[in-house]
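Presented below are the structures under discussion, each in the form of structure tokens.
Where a number appears in this text, it was derived from the coordinates with a stated rule and is not lab data. Since we're looking at a predicted model, the values are computed, not measured. Cβ atoms are built from the backbone, for glycine too; each structure is taken alone.
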Structure 1
Amino acid sequence: MSDQPDTYDVIVLGAGPVGENVVGRVVAGGLTAAVVEKRLAGGECSYYACIPSKALLRPMDLTAEVGRMPGLSLGPVDAAAVLARRDEAIGHLDDAGQVGWVESVPAAFLRGHGRLAGPRRVAVTGPDGGVRTLTARHAVVIATGSTPSVPDVPGLRAARPWTNREATTAREIPRRLVVVGGGVVACEMAQALRFLGAEETVMLVRGRRLLGRTEPFAGELVAASLRNAGIDVRFGESVARVERPAPGGPVTVHTTSGARLEADEILVATGREPAVHDIGLETVGLSPGGPLEVGDDLRVTAVPEGWLYAAGDVNGRNLLTHMGKYQARVCGDVIVARAKGLPEDAPGLRAVADALGAPQVIFTDPQVAAVGRTEEQARSEGRPVRVVEYDIGSVSGAYLLGDGYTGRAKAVVDEEHRILLGVTFVGPGVGELLHAATVAVTARIPLDRLWHAVPAFPTVSEIWLRLLEEYGL
């Protein structure tokens with residue numbers, strides 16, 4: 001690092017998808033940038049979350065699709081081959097390609113632990129223990145993401161449970177698995193690992209349904225699918241105590257109902273927390289901890305002069321990779337505009353999509369695809385709501401995809417303005433329907449106008465026509 005300058009226009013802490021996008025935008029705008037990363041460039045998504053989990057889920061998805069088509073069948077899954085392809089997808093945990101991309105932007109890549117060291121200053125502790133202090137002319141961006149949280153349950157942390165990181169990079173599939181949680185990671189990984197060989201899989205769900213932030217029917221359909229796959233889903237049950245006498249050996253899980261479960265591994269998927277530990281927040285007047293509060297321009301509101309920004313999971317707005325990348329693009333453009341003395345009130349310089357409701361696809365079988373508000377959220381805001389639903393399996397295009405296609409669609413309508421507040425699809429392959437819904441919700445397209453967007457026949461997208469007909473158009 002010694003041959004690199006110590007002053008840059010922008011310094012970014014974190015080289016995940018968010019940090020990379022900030023760097024790309026500011027350099028494209030004519031500024032210099034340095035990015036600091038102590039782990040793998042590419043971040044959680046590339047190695048331990050989005051990419052590997054989908055690589056593990058895709059064979060399951062294809063198997064289910066083939067199974068719905070008469071005359072076709074697949075043999076037993078080759079788990080080793082699936083894991084090998086997963087390894088290719090995550091670059092064998094080698095980030096040389098990602099580092100090369102950063103340097104080609106061009107931007108400086110610094111391997112080490114970055115900490116704020118006062119206004120516009122970042123101290124980087126390198127692998128050799130040496131410390132180098134950088135100065136930013138215009139901005140420092142915190143894009144350190146989030147880390148899995150492990151509940152404070154007796155014996156749980158000492159048992160060294162799996163989180164998403166160990167589950168998505170597993171070298172062997174445990175025969176007996178206990179999954180703690182009922183959210184996205186819990187559902188996706190329970191189903192993927194069961195498919196790959198976790199013969200005895202038990203899910204302990206503290207609440208009364210899965211995927212609690214989605215429409216209730218989404219969790220119901222996913223729960224039915226999990227149980228059909230042989231997964232023991234237990235609602236209203238949590239972990240009370242965990243025992244693991246030998247590291248890596250069998251684990252005993254005692255539940256709040258008094259049950260005793262023996263397993264080879266326990267996967268904890270109960271949430272994430274902002275990765276803001278030991279990044280020097282106190283040196284700029286901030287209390288340690290997160291999330292960091294930001295405005296729509298992604299500037300940290302509690303820091304004077306507006307030089308500190310936070311994008312992605314660290315600001316708590318949306319813990320989704322694509323939303324973090326969206327914020328990064330806005331953040332980078334705001335920094336460039338301010339550095340060049342340009343107007344800051346252009347529409348593209350505010351992250352407004354967060355408030356409209358982030359699009360999300362949950363890659364279980366069936367998939368869950370949703371954007372905007374649920375009915376419960378819309379009603380809690382006092383909006384004049386009308387809801388329409390339709391069975392996706394009744395659409396001609398769905399029938400052609402095979403026997404037993406099961407799915408449901410739901411639209412939440414603002415009756416005053418006759419626009420969509422939210423849309424949810426549940427069914428095989430419905431993730432490909434989501435962007436149309438995202439455009440309709442984000443652009444506030446009137447239903448009378450949407451009626452003239454004609455879906456092709458015979459495709460599953462005819463569900464749009466059916467929903468509008470149910471509404472009365």
Structure 2
Amino acid sequence: MSGFFSPLPLQVDEAQYLGWARDLAFGYYSKPPMIAWMLAANQAACDAVGLGGPSWIGGCARMSQAFALGFAGLFAALASWAMFQHRAAALATALLLLTSPLLGFLSLFATTDAWLLMFWSIGLWAFVRAIDIQSEPFLGHHGPERWGYWIVCGIAVGLGLLAKYSMGVFVISALLVLLTQRRLFSWGPWIAAITALLIFSPNLFWNVVHGFPTLSHHLEIAQVQQGPTEAPWSFFGALRSLAEFGAAQFLLLGPFALLALLFWMPAAFSGRWQSQATRQVNLLLMFALPMLAIIVLQAITSRAFANWAAPAHIAIAILVGWLWTADKASTRSHRMGSMLLKLSILFGLLFSVLCIHGLSYSYYTSDAPKIRAIEKLRGWKEATDWIALKAKERGAIVVAEDRRLLANLKGVQGLTAYALDQQNRRSHHYSWFFNIRDQKRNPDQWILIVFVGDQAPEDTVRDLLAGGFRDVTPDTDESRQAPRVGDPGDKIQGYWARR
């Protein structure tokens with residue numbers, strides 16, 4: 001609800017997703033299409049109840065995040081019940097996830113992670129039910145296939161891939177489980193795989209038609225294509241990146257959960273648990289460790305954001321929830337687990353409250369401590385208002401080279417702007433699909449070219465003339481100055497031109 005009553009401005013990625021929602025497709029430059037579809041549904045719902053104006057844009061974009069995260073917690077609890085048949089463990093799983101800093105933070109913004117976590121947890125629940133992990137003949141000799149659960153698992157994986165490509169790690173984890181349990185060549189997993197592929201295939205076809213833009217993007221962020229401005233790899237840099245990533249993981253689910261898991265894990269291999277419980281533990285580890293290992297490798301070789309490993313926390317929460325409530329644990333351990341669960345819930349709730357109110361307080365209160373990530377959001381709405389008004393005066397099309405500006409023009413204003421890509425790098429969504437180079441020339445059409453930053457007018461004019469523009473003149477209207485944007489308050493500069 002904070003998105004409606006004390007909304008923060010849209011982040012650049014949110015603005016970009018909202019712009020995508022205005023042009024629905026089966027794929028986009030950097031992401032599959034689910035986030036755009038969901039934001040379009042959000043906007044339709046807001047329009048239906050009269051909340052479609054610019055004042056509600058943030059709340060409407062973010063309103064379904066909490067529902068997706070709620071379903072993620074629910075199906076994680078159902079997966080826990082399917083594995084352990086332990087009511088307290090299932091409840092602990094749900095509480096641990098729903099009150100975690102991870103879900104609390106993700107609920108504040110329109111992100112792909114909420115939908116990824118929802119489909120991941122649904123897929124995990126269906127997978128556990130499909131392999132019938134509770135049955136004794138689990139290893140090698142198994143009963144009739146549970147076709148319905150396999151199909152649901154395939155649907156969840158397909159939709160998860162349409163939300164975020166990292167859902168592919170779910171497939172790796174499932175393959176590991178099926179290989180260790182000798183289930184890979186039964187019919188059920190193949191039915192699930194075919195179902196997932198059919199659901200995901202429109203995005204594959206879209207990528208083929210458009211020249212694989214998402215492959216280009218993911219190669220870029222993985223730094224396979226090393227740019228001239230990228231810092232060279234160093235051991236200490238990799239160590240720092242790994243330490244930052246590891247510290248963030250302790251925060252996301254709460255420090256007590258991962259510390260408890262590290263403390264209790266030796267018992268998983270010491271024979272203290274019965275064989276059936278060991279099977280469940282091994283399955284959960286296979287749905288956590290591959291994701292963590294892949295992102296750790298990414299952190300060492302280049303960079304990794306904390307949320308990239310978020311799906312691993314589904315299995316970790318299930319495992320920790322069972323560890324803290326297991327009947328077979330000693331009385332002392334059981335009491336300790338109950339106390340740690342309460343501490344985790346309290347920590348998560350406090351973090352979420354501080355995050356919600358702290359970010360809003362920092363943004364709306366002039367003498368509050370400044371948070372750089374929040375300061376970067378300032379001015380973009382006002383800047384796009386200024387640009388839209390300027391363009392309307394001369395019936396001009398808008399061209400910009402800054403992705404943040406292009407995303408806000410499309411997402412907030414609904415204005416189609418074109419990317420100025422002087423080096424023809426095609427390095428983001430707008431330079432790939434809305435490149436001014438690809439537009440037909442109209443010699444009488446005015447163009448408003450907008451730059452972000454303190455650039456020397458004479459240098460800019462010279463570069464634009466060299467790039468094929470003519471009649472280039474700076475906008476010198478002193479009566480309406482463009483607002484500054486972001487942190488530390490970059491200047492907006494406009495130039496009039498023709499092609």
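Here P(r) over Cα pairs in 10 Å bins from 0, in percent was derived from just one of the structures 1, 2, and that gives 4, 18, 25, 26, 19, 7, 1; the source is 1.
A value of 18.2 was computed for mean count of other Cβ atoms within 10 Å over residues 84-91; which of 1, 2 is the source structure? Structure 2 accounts for this read-out. Using the calculated result -19000 for helix-only ellipticity at 222 nm (-39500 (n - 2.57) for each DSSP H run of 4 or more, over all residues; to 500), pick out the matching structure from 1, 2. Value -19000 for helix-only ellipticity at 222 nm (-39500 (n - 2.57) for each DSSP H run of 4 or more, over all residues; to 500) corresponds to 2 out of 1, 2.
Taking mean count of other Cβ atoms within 10 Å over residues 236-243 as the criterion, the top-ranked structure out of 1, 2 is 1, with the highest value.
Identify the structure, out of 1, 2, from whose coordinates mean count of other Cβ atoms within 10 Å over residues 20-27 was calculated to give 17.4. Computing mean count of other Cβ atoms within 10 Å over residues 20-27 on every structure in 1, 2 gives 17.4 only for 2. Check the numbers for mean count of other Cβ atoms within 10 Å over residues 36-43 across 1, 2 and tell me which is largest. Checked 1, 2; max of mean count of other Cβ atoms within 10 Å over residues 36-43 sits with 1.
Who wins on Kirkwood radius over Cα pairs in Å, for residues 316-443 alone among 1, 2, i.e. which is largest?
Of structures 1, 2, the maximum of Kirkwood radius over Cα pairs in Å, for residues 316-443 alone occurs in 2.
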